[in-house]
Structure I
């Protein structure tokens with residue numbers, strides 16, 4: 001009997017020790033997976049994957065409103081009724097993946113003080129858990145805004161909001177694939193207004209919701225660090241803009257929402273072609289007009305410079321991959337497989353020059369130089 005008790009005690013202890021070991025292995029796996037994801041997310045130090053969709057950025061004309069907007073998340077002001085929605089969001093990889101199973105769409109307006117956004121999201125189960133500002137909000141379902149005012153792919157802005165109105169706002173000096181430390185997430189947008197409305201209930205699995213909506217106002221004076229900084233845009237000015245909706249599958253366990261083990265969905269306005277938002281060259285184009293919505297339609301003016309910038313970014317991506325394989329950069333377009341223009345109807349080929357810090361490439365456009373350099377910044381002078 002005593003031996004049997006001793007055996008049971010030993011067996012119980014061994015089982016407990018095994019459970020501890022399993023938990024430790026699981027935690028180590030999660031840490032390794034997180035580190036691996038952090039590197040792969042930005043492709044920092046890795047070969048950059050080829051994009052599998054054509055250059056076709058979404059387009060939107062943003063009208064100047066003279067009407068007041070009550071920012072309560074409901075999107076029911078007269079000002080909003082006068083402007084159109086964007087196209088419904090698609091998967092971040094575009095047509096390579098199925099269409100989202102819940103609809104998402106955005107409206108935009110502006111005035112002398114703010115850039116306004118309104119998003120409407122279908123969602124039968126609205127939930128959120130994160131309440132700390134500048135936490136990793138996309139661990140909940142969220143809505144995200146990305147802004148690159150001058151289209152040079154550097155010094156751009158990101159804002160994330162969940163259904164609890166928790167915000168994560170940051171400046172990115174470069175995309176993550178350009179360096180390992182590029183984000184300043186301690187920066188808060190001064191004067192930001194973000195209001196959520198829930199058409200249903202929050203964190204209540206016992207019912208079925210219709211969705212949630214958000215109204216956001218970003219002050220022009222808060223957008224520091226770009227060439228145009230505090231000033232509202234001018235007539236016809238175009239910005240690189242994109243939106244993302246992160247969507248997690250959940251189960252209902254003991255009347256609580258519990259995320260499944262599956263990866264999140266990323267639904268966007270302008271598709272990226274791969275699971276990675278930080279390629280500003282693939283974001284959509286928003287054209288600002290001084291015209292009010294009531295005074296008629298303004299046509300979107302097809303950008304001449306944006307496809308050239310996008311083509312020059314292909315030099316950058318190919319140079320990165322060339323260096324990854326060969327250990328040095330090249331002046332040869334043939335070596336980069338870029339003899340043929342990446343976009344029809346643009347000036348090509350560029351001239352590539354190796355420099356002490358890496359390389360630069362330049363192409364002429366309307367008596368101006370379009371330049372890109374080793375760190376990916378592309379600009380006109």
Structure II
């Protein structure tokens with residue numbers, strides 16, 4: 001896959017075959033390594049286009065055919081990291097962890113020049129205590145975490161995915177791998193759990209049938225796995241519903257989560273998966289509770305809840321207008337019908353090319369609606385954002 005420029009900051013790819021996905025993760029593992037160094041020894045340097053330094057590095061990297069790596073870096077972060085006698089280009093997904101390690105934040109950082117930005121980083125790193133844990137992946141720095149195991153625990157992507165598949169084959173026979181996505185910030189994979197559909201979904205299907213929620217009658221259980229080596233996601237297992245032939249995702253609730261800290265390891269992750277079946281049962285029951293919440297003013301209620309859970313104004317109005325267009329200006333519905341409509345936020349974001357990290361965050365946002373008091377937002381009149 002070298003022709004796909006895996007080194008590029010904006011590289012992303014999708015898989016429909018589990019074997020291809022696992023092989024790709026193995027290749028990423030083989031092309032990456034972790035190292036530690038005293039934080040005060042990390043030195044950042046700006047590397048901008050059309051400068052003498054930029055041209056020099058282009059020539060240096062061109063000797064072994066890697067000039068594109070430097071060109072991509074100058075288009076994105078324009079940063080180099082010097083550590084342990086080596087120099088590495090810095091990838092965009094590393095910025096979050098670098099700022100956290102340097103203990104700095106603020107919108108003003110986006111307004112200063114790269115030269116000033118690197119000076120700030122270096123000043124802060126020079127007084128930082130302890131070690132840094134650095135991930136080098138496909139020729140660039142992808143993360144700079146705290147070096148203490150309590151700060152960050154490495155959970156390799158390949159063993160995690162293999163563990164999920166092994167447990168699903170053991171406890172959820174008839175599961176099917178649907179898709180997986182990779183970018184340098186986050187990895188996600190989705191399975192349908194068709195073998196347990198009747199057992200898990202029996203009361204749910206009866207409930208949606210009784211209430212005439214036809215779109216939900218095709219729902220079946222699924223599982224989304226996410227993990228990140230750069231600090232944007234824990235090792236998460238999200239119970240989800242998959243609706244229709246397009247496998248539209250409806251979040252079921254809170255994930256089973258293992259943070260990359262406090263000595264977390266594969267054994268801890270595996271033992272947590274024992275809770276998966278109970279998690280599904282509880283989450284599906286919570287969905288059914290929304291069916292008993294009557295809503296008099298669907299449009300304004302939907303907008304109010306979307307705003308409350310942190311969805312952008314643009315996406316919120318798109319979803320609300322879509323719901324009204326499909327259902328008309330109705331006098332009432334139940335909260336679960338609105339919750340299903342809210343899941344279109346995820347679909348619309350996918351259509352707009354949102355990153356894996358963004359999609360995962362939207363799923364968590366939508367799931368928050370399961371815990372709010374919908375009646376607080378069920379009000380007549382025009383909605384004011």
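Derivation of every value follows stated rules applied to the coordinates shown; laboratory data play no part. Note that the coordinates shown come from a computational prediction; the quantities given were computed from them, not determined experimentally. Cβ atoms are built from the backbone, for glycine too; each structure is taken alone.
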Handout entry: Given -6000 for helix-only ellipticity at 222 nm (-39500 (n - 2.57) for each DSSP H run of 4 or more, over all residues; to 500), calculated: source structure among I, II
Key = I
Fill in the blank from the handout: One of I, II was used to calculate relative contact order in percent (Cα under 8 Å, 6 or more apart), yielding 18; that structure is I
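Given a computed value of 3.3 for distance in nm of label points 7 Å out along Cα→Cβ at positions 152 and 200, which structure among I, II does it belong to?
II
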Fill in the blank from the handout: When I, II are compared on mean count of other Cβ atoms within 10 Å over residues 144-151, the highest value belongs to I
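With distance in nm of label points 7 Å out along Cα→Cβ at positions 96 and 120 derived from the coordinates and found to be 1.9, which of I, II does the value describe?
That value comes from structure II.
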